[in-house]
Structure I
Amino acid sequence: MNEIVNKFGPVVGRILIALIFLLSGFGKLTGFAGTAGYMASKMPMSGTLIDLLLVITIIVELGGGIALVLGFKARLAALMLFLWLIPVTLIFHDFWAAPADQAMVQQIMFLKNLAIMGGMLMILANGPGPLSVDKK
């Protein structure tokens with residue numbers, strides 16, 4: 001049993017954790033204008049800068065998610081996603097400043113991001129596992 005978990009656990013774990021980035025990145029790509037509008041409501045910046053940050057976000061989410069699934073440069077992808085999640089979590093899930101009716105949901109989202117960051121640190125520390133491009 002331990003042999004099976006050691007062989008397949010890391011790849012399944014990478015796929016499960018990458019899924020949130022892949023779906024989120026695709027959603028931002030297909031709903032660009034709506035996402036840009038939401039970002040502008042949280043960050044008072046010019047539309048051009050918001051669009052640039054959104055393009056970078058889509059690249060990070062899709063690129064990082066694909067790299068995790070494949071186990072290609074997985075440690076680098078995990079570090080990139082970990083660092084990217086720091087400002088994203090603080091800016092978009094500021095439960096301490098949210099209206100009372102939104103505070104609990106934002107706190108859950110904040111903690112979810114912290115858990116994902118923990119997963120990124122695990123990949124950074126332990127690598128992608130045996131079933132990965134990096135191990136070939």
Structure II
Amino acid sequence: MAVFEIAGLQNLRRLSIVRVHQLTDMAIYALAEHATRLERLQLSYCDHLSLEAIHPLLGKLQQLQHLTATGVPSFRRPGVRRFSDQAPAGIDEEAYFVFNGENVARLCAFLDKEEGRRREAEARNIPFVMRSDDRLDLY
């Protein structure tokens with residue numbers, strides 16, 4: 001509920017939510033709808049978040065220039081790592097996900113393409129397989 005209240009702040013530009021294990025996709029949807037001026041967002045170690053919630057957030061927050069999702073398991077899927085900055089020395093490379101500048105938009109475009117492939121697979125009644133590339137063909 002706190003995130004819902006925070007999302008309503010008119011001039012919210014930076015938000016850091018770290019190790020809030022009860023944070024759910026519903027809170028991310030609220031941020032996408034109401035915190036449209038966000039420029040920097042940190043969601044590290046919030047382990048119940050899905051890419052299905054992050055995707056619309058990226059699409060709606062046009063001013064977002066920085067997203068940190070270190071320690072969020074859903075970001076470990078194929079294709080996402082290539083948009084992340086390099087992990088600093090001594091940091092677990094498998095868990096480090098920081099997206100800056102143009103890579104935020106590139107991640108959103110990648111997820112848009114994947115959503116299109118998913119819909120096409122459902123329409124053709126064939127199994128959807130996640131990939132790490134940007135090609136639109138199903139196979």
Structure III
Amino acid sequence: MIHSKKCFKCETIKPLVDFYKHNQMADGYLNKCKECNKKYSLENRLKNIDKVREYDKQRAKLPERIKLALRINQEWRLADKRRTQCHNAVARAIKKGQLNPIPCVRCGEIKSIAHHENYDKPLDIMWLCQPCHKQRHKELNESF
């Protein structure tokens with residue numbers, strides 16, 4: 001049984017676990033290693049970002065995607081009731097003029113959202129754009 005394979009991109013011999021399975025290949029694994037495949041996918045995405053974003057928008061409108069998003073959102077809200085309370089408190093404060101959205105504190109993007117570091121402090125927020133908000137949650141998850 002074969003335990004390793006040579007990537008045709010980086011020409012490195014790697015263990016089979018470093019290759020994606022692909023049933024149309026003779027050995028059952030793609031000829032490009034996972035690392036090279038990810039690099040290619042990211043480059044392709046950035047090169048065609050407008051097409052990719054349009055595709056993502058259309059895909060998000062599919063009935064099964066909408067249903068899944070609603071379920072995930074509901075589970076997220078039920079997992080910690082303080083989340084919804086904090087989001088509502090921020091929305092009320094904005095509506096009353098007590099709180100004004102500002103650009104992302106990390107990158108300066110004008111379109112930003114409120115991020116709570118602590119749900120016990122509803123109006124103690126950090127304004128972040130969507131990518132920076134995702135990155136902040138990633139940082140928080142890695143710290144645990």
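A few points about this structure:
- Structures I, II, III, by relative contact order in percent (Cα under 8 Å, 6 or more apart): label with the highest value: I
- Looking across I, II, III, the calculation of semi-axes √(5λ) of the Cα gyration tensor in Å, for residues 28-99 alone that yields 24, 16, 10 traces back to I.
- helix-only ellipticity at 222 nm (-39500 (n - 2.57) for each DSSP H run of 4 or more, over all residues; to 500) from the coordinates reads -10500; which among I, II, III: II
- With distance in nm of label points 7 Å out along Cα→Cβ at positions 4 and 116 derived as 3.0, matching label from I, II, III: I
- Among I, II, III, structure where mean count of other Cβ atoms within 10 Å over residues 60-67 as derived comes to 17.0: II
- Value 0.25, calculated as FRET efficiency 1/(1 + (r/R0)^6) of positions 12 and 124 (r between Cβ atoms, R0 = 41 Å, to 0.05), assigned to which of I, II, III: III
- When distance in nm of label points 7 Å out along Cα→Cβ at positions 20 and 84 is computed for each of I, II, III, the largest belongs to: III
Each reported figure results from applying straightforward, stated rules to the coordinates on display, with no laboratory input. What you see is a predicted model, and the numbers here were worked out from it, not measured in a lab. Cβ atoms are built from the backbone, for glycine too; each structure is taken alone.
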